[in-house]
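What follows is calculated from the coordinates using simple rules that are stated; it is not laboratory data. Just so it is clear, the structure is predicted and the values come from calculations on it, not from any experiment. Cβ atoms are built from the backbone, for glycine too; each structure is taken alone.
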Structure P
Amino acid sequence: MSEDYAVSALAAGDTVRVIAARTTQLVREAQARHNCSPTVTAALGRLLTGAALMGHALNGNERITLQISGDGPVRGLVADVAAGGRVRGFPLRPTVERPLNAGGKFDVGGIVGRGSLHVTRTFDTGQPYTSAVPLATGEIGEDLAKFFASSEQIPTVVAVGVLANPAGVLAAGGVIAQLMPGADVSTIDLLERGARSMPHVSALVNDGLTPEGIVEKIADGLAPRIAGTHPIEFACRCSAERVAKAIVGLGHDALLEMASSSDDTEARCDFCGQRYYFSPDAIREILASAS
């Protein structure tokens, strides 16, 4: 299977916007980096896919961060997307697990529980804006749709999915369809029927359907036309320099303790799992520069 990517399209006389994506490699990378259990992989993969879809039009230093906080065993999930389809994310408790639900599917709602979804948009100026909604079901797709309807007043159909087993991620992908100004409100009913009638989006990806094909499926009868193609990849912005700046925030006393230790100080990026090591000499340099 080729690399991940998303397509954006317009339909119904340019009154509907559709974004569809294949995110299999993205979710595989996240699962491997965080050693996620199958159900956590499904939950995180859905959120990463949602972020990838929402970030299709980002430019410059803009980014979107999705954060789910719940009372389920995973406790929380974070996904972040920057311009260029660079996506990263992590679960708070990657190895927890639950049995399959009554439908024989991953119990994502059960592992997430009740809670809230926070969406933070950081603009090119660096100014962030956060809005939040209570979780609808914890199944991620429904929660994203609720966010669009409640916080942005945009009727939206969202489908995100991960097909996985104990051996790994088989397929992942998603689609968002939104009404634009001037759209007939009955069009959302057509889109919802299209989403309900088509197989799970991860199954479509597993069968080889492209993002273009997913657009055709959900917008059947609405004459969709592809407007753009965008790459998607797991990519983190962490670096030794950024971690060093974060270490300064631990305070003078903590830095003194690290500098006097005979062992290296280890720091781990939550988003990607990369580990950074700082010798006592390096800590003393950080301490001196912070003085």
Structure Q
Amino acid sequence: MHRISGRSNRFAAALSALLLMSLMTGCATRDRDTHADALAAPAGLKREQVGTDSFVLTAFSRISRPDEPLDIYIEGDGFAWISRSEPSLDPTPREAIGLALAAADPTANVVYLARPCQFTPMEMNPRCGVAYWTAKRFAPEVVASLNEAVDRFAARVPGQRINLVGYSGGGALAVLIAAQRTDVASIRTIAGNLDDEFVNRLHHVSPMPESENPIDFAARVAAIPQIHFSGANDTVVPPVVAQRFVDAAGKRCAQARTLPDVTHDGGWSSLWSALLRVKPGCTRLDFINLVRPPVESAKY
């Protein structure tokens, strides 16, 4: 009769724990997929996968009028952390708030883009790793991947303008994508992380030197009409973040709106139909006064 050593016992226990975690992760992902499909189906949003140079992204889309503009929604960070110090193994959101916003949009052409490593099976994304939903979530390759996906959908509405909408970390990416494009008609962010360095300092967490910071690109998107919505009770990305971005972009085309009694992840989808009626715009500059010097009174 063979005696099993303590070391073998520990190895067997560790293997069992890994197998159990894998099974639990798989079940959780299926539940999140079911929830996403239930949000998307009534709105006519159909799931598809978009291959880009760095990642395969999951999207939900409804394009019924190629001669009209395109609204593109970008998801938040999802289930990135189990606790303050422990990242999750799968960032797929348990409740896809970005998708819920897209489903509430009644316009003809709507696309929802999940972030890299969300909803798409990990085996299709060998590059996926914890860094891409923690320290590198706004890395240049993430921005490039989402921008490639925007290109694919823009090709389905040739010549039309794009309205970018981003929830939480998706708001950061909406700005970073807009900074690279010339076809963006408007930007809307909801609880947007528009200054990740400031937010990280606020929460006493590590900086993200491999990620791009949206506020550094504020001047580049300053001429794009934009509204940044915040919840007054948001303790994750408080309203001061949107105001800092608007101050950096200038107030000709950028505005911040704070909604009372709203938290970071509570109530946005029920409010969204009404908020969509608040249109971004730019104030008209008085070019005459800028160019023409004041006329002095004649002296006699």
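Set P, Q, criterion distance in nm of label points 7 Å out along Cα→Cβ at positions 56 and 264: the highest-scoring structure is P.
Structures P, Q were shown, and semi-axes √(5λ) of the Cα gyration tensor in Å at 37, 21, 17 was computed from P.
Have a look at P, Q and say which one yields 4.1 for distance in nm of label points 7 Å out along Cα→Cβ at positions 120 and 232, as calculated. Derived from Q, not from the others.
Tell me which of P, Q gives 15 when you compute relative contact order in percent (Cα under 8 Å, 6 or more apart). Label of the source structure: Q.
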